[in-house]
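Read-outs throughout are calculated quantities, based only on the coordinates presented, and are distinct from any laboratory measurement. What you see is a predicted model, and the numbers here were worked out from it, not measured in a lab. Cβ atoms are built from the backbone, for glycine too; each structure is taken alone.
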Structure I
Amino acid sequence: MKYNNIIYNILFIFFISFLLACSNDVQKEINEVESDEEETEEIIIDPAKAVHINAGSVVGQMYNFWSTRPMVNQTRFNSSSFVASVNEVKDYVESYNLVRVLGGRKDDLNTFYKGVDASGKIITDFSGLISSMRGFMQTGLKPRIVLDNVPWEMSGERIEDTYGNSKPANDYGIWRQYINAFLQTLINEFGMHEVKTWRFRVATEPNYTPSHWRGTRDEYFKHYDITVDEVLKVIPDAIIGPGNLLTENVAEWTTDIIDHCATGTNYATGETGTRMNFFCLSYYEKIDQNTVRFHEVVEPYRAKLNSYPQFSDIPFDIQEFGMLRDENSVRGISLNDATELGASWYATIADLAYQYRITEIYDWGQEVEGSDLRQARNNVTKMLQKMEGGNRVEAIDNVNGYNGVIPVVKGDVIYLLVYNHNTTRNSSSKQTLYPVINGGLVSGSTKWKMNEYTIDANHGVFMHELYKDVRAAGVGEKTNGRIYGNRPSDRFEDGWKDVLNANINKYQILAQLPQTTTNSIINTKDDKITLKVDLEAHSVKLIELRPY
């Protein structure tokens, strides 16, 4: 009996130990899933890399600047399949800016102008316009109209410049009739209440001679004044502004249009000034120039707008935008870089855009050719969308170069978009930043849950894997083609799309925005949250802090 008791006790102890071990393993697994681990390591701050954030000092709204998309051919909306495909981009696109709608195109689309009758009245056929605009309106998105190229027949001899007809009208009486008829057609179809909410831009890059404007600077001012005057006769409270100015060295003039609209003599009315409801530029980066030109390009225009009270607060947009050339000075059709370099550049531009009060940046698209896959840059957009609607708060830093923090308070959440960009693709220059947050929400909680999302060469990017697979499949590579753009056909011969389709599931996973930290517990110290953020050479992180 005594022997049996000993055996029983041994088995009981073994069973209890087994249960405790299982319990510990289960708890360990729970902890690993939830990652509710406290950060106990004391952070030693490098003062030169500290970013001091006052969560209680609001500097502006975290507004959406990314939701308008340019389109060169509105007739695509005649296709029901194309109209349906727009649903795929509605998560970040709200408006389309429709370019070269009035005619004067190399492809001779939009030939609505048919000449004049014996009495001098214009003859038009806008049935094609109505067809494509009906298709567009089915998307539920907002159209914006560019009143740019003059129809061929209005400008005399046909001279085909880079983007079609760049000459002004020979007879502005005819041009006025055409603008009037164009607008009346839209109003008759969609109603004044709707059409007066659309934006109208007069021309495209009118300081780019002769590619977009074969006339002189003053001839463009005349063209603008007369066009605005006629638009206002039809839509008295129209939203209208001048063409987006080219910001490359070949531009013939710069801020002159702002002065003209503020203090110049209006060619149509003889009065001082011309309506300008918004102002806009083009901005393209060139990777081979190893720089970010945003400050030097935008600052003179911001200063000029600020110098006139009536224009200091109007929308200031970038209506063409992208990375025009790769590091080998190759342009191709791609208008952006689809890797982590493009992502870190986009985060840098976002920070600068808020600093200079850029209202919108029109985006040619964040998809990759041949698929519904998104560039790495789209993951930055997803980060911005999480922050959208919050308040941007004060950030003071001692950091040099193209890295920094966009801090936002949204409800009871603190967001930090932290980025490190290098202008050369092969850079290995990593960066560590130390956000130090106080004020506002920070004083209300001693513990915070931290989530983190990351974009770098190994997170949120599929393009490297696609290139590796295409090369392994033996597809021909155009060594003189643009590399890592959003159009693989710029770089590879036919066959790349077969590789993409064969591995689409893998690329879909790689293209997602990954969460790299989940519910890590952060303690405040001295009423401050102090973080250490390690960044790869081209990287963006979104840090989300919630009271615990």
Structure II
Amino acid sequence: MTARPDADTTAQDPTAPDPSDVIGPCGPVPAVVAGLDEATTRFLGEGAELGDGQRDAILSALTTDTLAVLPPAAGKTAIYAIAGDLLGGRTIVVSPTLSLHRDQAAHLVDAGVAAAALNSETGPGAAAAFAAGELAVLITSPEQLARPDVLRELAAGSPTLLAVDEVHCVSDWGPDFRPDYLALAPAARALGSPRLLGLTATASVPAREEILDLLGIPEACVVVRDVDRPRTHLTVRLVHEEEAKWGQVVDAVTGSEGAGIVYVTTRGHTTEVADRLTAAGVPARAYHGGMRRKERQEVQDAFMAGDLRVVVATSAFGMGIDKPDVRWIVHGDTPTSIDAYHQEIGRAGRDGGSARAVLFHRPQDLARPKLFASGRDARAAALATVVEAIRLHDDGVAQAELADAAGLSKAALSRAVPALVVGGSVAQAPGRRLVAGVNDAPAAEVAAAAAGLVMRSRERQRSKVELVRRYAEGSGCRRRTLLEVLGEARDEPCGNCDHCDSGDVGDPGERSGASHGEPAPGEAVTHDEWGHGVVQTVGDDTVVVLFDDAGYRTLSIPVLRERGLLTSV
């Protein structure tokens, strides 16, 4: 595939099926679908066939904005390459890491696609080539799309598809993450509002809703395929002492065969645990976002090549790590969300073989994310002052100066800046400076929206922590609990987790509906106090419901039966 800005994909073999007969996941598919088989052959080779999830994601993307939640190694590159080709224009792909940029661009070029990456390593030439029609696909980062000069140049290329790989990153926003992910909605508008396609391997039901809201496409089609890895054994080990926990982590890794990853939540723990493992006779390397790029690349290359068996890492390690023979994942710290946990254990057993996922859960470990989810947020009036101050300075204002002027703590402003970015009223500039964004609505209006977004995000963060605690400390089949949070109801125990091993499989109940006192996962419900919600998980005696405004709440099923607190919608 080469760049084909004026391609006409409707003139196809007259023996092909009538495109009007093709119904995609969210409705009839336009006539360009007649070229799907030809495009698949050009990209994947003669005789290649699309997987069920790939095909439905492409059909959906030809029709409307789409979020595709597909298993790891489902061939997501083929989805955006083929969809973009059939839409007849050019494609921009947002991808989170430089290693992914290199891998995806190389894969596309090998398949005959005119593709290149635009990032801090490549220089600006790729943007000019895209604008000139010399590229069919440009792979870049959210930081590049936050730059007005880059957006103007790429808009000249009239992209027809904007694909966001690892789109769950959009819902991972916060003061310690990459807030430019939140600028993707205004960036899409600046690019001429091309079709949006989000791709990820993990997104729970609430995460999907948050992703679509933050991208500005709440009515998008959602394509979901089974994300379970039934051959990965799930275990949780409860520990109470910090030193004892690390000793057990070392013992678990020392007794493991094959390659694996130890996930921890802090940079200091990566070095500490790697040193302990090396001293125990298991050579290991640390990996975290604070390391020099060259050193991170050395660790990743050694792991992928099989020269390094164990990596101890924060969540920075893993996106795009498609190593098929990872046999185990150990979590030395409790993750901050079920989405993050599922994403990380999904890096084991990609060859279809058996694998193990062991979580060492120390209840006190959840204190740090709970602390992050507490504290005082900026009020709308203070944020309006911030927006007005920024608009008075064409060259921007230092973020620290704005905090003092608005009477805010630096931490409170840092939490609010991403919310201002997603609304398009503020953009980030080098040197931690803030400049006016493309949204010139009244300051009070954009500030109120931002304050509401921060409040909802904080509530979601608190709720996510409690849901992780439920998984780690609850009874019954662990896989059933995990998958129900991810939107997949399971009646039968998995037979491949520690609780199933011990006979503690739990009872999912009759699940006839909340109105009958037997709520079912995925069921829409209402509560007199907390309003509309969706049932997430159901245990022997409790149910977890995600309410639109109140976040997650754990309710007693016997009390629900007695008082009729939940009603099916």
Structure III
Amino acid sequence: MAIIDFFDRGWRINPHGAAYIQDDRVFTFTEVRNLSSRIANALLAADLPGGTKGAVWSANDAVAWTCTLGLWRANLCWIPIGARNSAEENRHVLDAFDCEVLFFQREFAPIVDALRSSLPKIRLWICIDEHLPGAPSLKSWIADQPATAPKVEYQLDDVVALSPTGGTTGLPKGVMNTHRSIQTFCAHFMINFPYADEHPPVNLAAAPMTHTAGTLSLPCTSRGGTVVIITKPDPALMLAMIPKYKVTETFLPPTVIYRLLDVPDLAQKVDFSSLKYFLYGAAPMSVDKLKQAIETFGPVMAGGYGQTEAPASISNLPPAEHLHGGRLATDERLSSVGRPNPLVRVEILSDAGDILGQGQTGEICVRGDLVMKGYYKDPQKTAETIVDGWLHTGDIGHFDVHGYLHITDRKKDMIISGGFNVYPSEVEQVLWSHPAVQDCAVIGVPDEQWGEGVKAVVELSAGHTVTAEELIELCKTRLGSVKSPKTVDFIDALPRSPVGKVLKKDLRAHYWQNVERRI
């Protein structure tokens, strides 16, 4: 299937139903299909060949997302750019990835105007909601185009998404995902999260649709379901939408879930009974807070593991597997990212490339139709990452005796202290168990005696206090002295990416100034 076929599948199921709802405005499947077809016809009329790169600079918005659907309907390639990114980061991505078409909202026009001279490859500038000098409005640009879907040839390995990744460790690389890899993600999602025909899904797009939430909305759309779009990151608004529209599924990163759990008596204030699947991911989650989430939201939490290079569905821990015999599953299972999905092969490989057995730690490697085509204009990095058909994720982990996959840490985040390997995620799980710890990050810092010392950087929960000594002693009791932090720093807010990942690179940079760190 082409990626746009997932939308059209939903349109055939529910042509007059609500495809998207934004600020109480309903966009029907037929309305969105017609608009995306007119956008696609306008792109084709501009003599843009298949694979041409286009981007949409926008906050969460139904019409902006329809522009993405229009790119796909013309078999063009979508470059996701974040509205919360810096202007320079987006400028770099647009230029390095050879963007030729840019749709943008009026509110970003001043930034776009300031960047125009540094983006000479862009041929078409279209303002989504207003006519501006040098940028026609979307309405006027498509005025003469038919609302019939164009006939476009495609191949399964055509690149349809060129996504930036690795920005936390340097300039972003461009991950080339295809019809094949994204259809495999959609198949995984639909297998893992079933619905009865008489109860179509209602997806709450609370996270940025320019990132994971947009891709995660496709399976809902393909079932004729409704996507409720939150236009601003407002937890109160999000909570109000769940009972109002009887939301059945949503995705949030752990850091946002933690803040929801801080709301007093949340389960009594909000009716969560419509929820079937509350997805969490993009960063590790505290087991203790996961248990609290299950108590608050019900047995609906759904974990998993994916990368931009293998979109969002390497493994899955469905709601039922958070429980065992009617009770919460063991901490070991809850700390896992589930079992591998059915259409992908996952193994743990040694540095020599040998497949390791259960319980043995090595690099998580993946192969199958889920895997990206490669990195854009970077054959060397592609060859380093995909070796003999295996995508090397850069994540360290193991399988337990029941076949659940555990991520120990990122390779680059592992700390070597006094010759011992220390995996930060193991230490972070212990720190998260303390009620005063809202979030934390464990990093290696310069240490004359140990080479690298284990340091915890801690963000406290509102109204709580704890001393560094107490946290260090907690870790020594649970992990022993080698793995325990030697020092603890407290911080008002940990640096995070737009999707909630803690930027350990930024934390480390402060401590490693003028010091050569091992690679």
Parent structure of the calculated result 19.2, 57, given that Rg and Dmax of the Cα atoms in Å, for residues 138-393 alone is the read-out and I, II, III the choices: I
As an exercise: semi-axes √(5λ) of the Cα gyration tensor in Å, calculated from one structure in I, II, III, equals 53, 27, 22. Which structure is it? I
Identify which of structures I, II, III gives the largest calculated value of mean count of other Cβ atoms within 10 Å over residues 130-137. II
Identify the structure, out of I, II, III, from whose coordinates distance in nm of label points 7 Å out along Cα→Cβ at positions 354 and 474 was calculated to give 5.1. I
